[in-house]
Structure P
């Protein structure tokens, strides 16, 4: 399998893993998200995870010259910029009190 296929499968599994608990236990999931967004250090760690996943998507899609690879590369760069720019540099914007 190509790196693009592994990247898209991994991204799909990540989306299912993050959205699945909202379907099964919405109250517990929202409590967990409130806990995550309650302190600046946890928001920065979340931003680093988003930035790392975006970088992996960009690296995985850079080897191909297809339209799907371009779309994945765009979303990867968006995750890198959004994760680093907003969550790491300005975490106080997202603190829930």
Structure Q
């Protein structure tokens, strides 16, 4: 049995209404995803800045560690010199 033009029109209206509802749902979902994307981009930028700061801090710490090692070596050299001078003084009997 063939549907009457009126029944077909009613069916078409239902399909159009459903399509409109789906479009509205998709627009809402798109807006939500755009907001979420913007938030994630902000977080990414903040983390990028933080990473830069941490790298700079790490470079500073590496420099401090190198300075510390150099100063320890200088200290050992000075202690050796002082010990040498004390032995020389002892040998001279001063």
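No lab work stands behind these numbers, since they all come straight from the coordinates. Just so it is clear, the structure is predicted and the values come from calculations on it, not from any experiment. Cβ atoms are built from the backbone, for glycine too; each structure is taken alone.
Suppose helix-only ellipticity at 222 nm (-39500 (n - 2.57) for each DSSP H run of 4 or more, over all residues; to 500) works out to -24500; of P, Q, which structure was it derived from?
Computed on structure P.
Which structure, out of P, Q, was FRET efficiency 1/(1 + (r/R0)^6) of positions 7 and 47 (r between Cβ atoms, R0 = 25 Å, to 0.05) calculated from, if the result is 0.00?
It traces back to Q.
Determine which structure produced the value 2.9 for distance in nm of label points 7 Å out along Cα→Cβ at positions 31 and 79, calculated from the coordinates; the candidates are P, Q.
This figure was derived from P.
Supply the structure label, taken from P, Q, corresponding to volume of the Cα convex hull per residue in Å³ with the calculated value 106.
Computing volume of the Cα convex hull per residue in Å³ on every structure in P, Q gives 106 only for Q.
Upon calculation of distance in nm of label points 7 Å out along Cα→Cβ at positions 15 and 63 from the atomic coordinates, which of the structures P, Q produces 7.2?
Comparing all candidates, it corresponds to Q.
Quick check for you: by distance in nm of label points 7 Å out along Cα→Cβ at positions 23 and 55, which of P, Q is greatest?
With respect to distance in nm of label points 7 Å out along Cα→Cβ at positions 23 and 55, the highest-scoring structure among P, Q is Q.
Looking just at distance in nm of label points 7 Å out along Cα→Cβ at positions 39 and 71, which of the labels P, Q belongs to the structure with the highest value?
When distance in nm of label points 7 Å out along Cα→Cβ at positions 39 and 71 is computed for each of P, Q, structure Q gives the biggest number.
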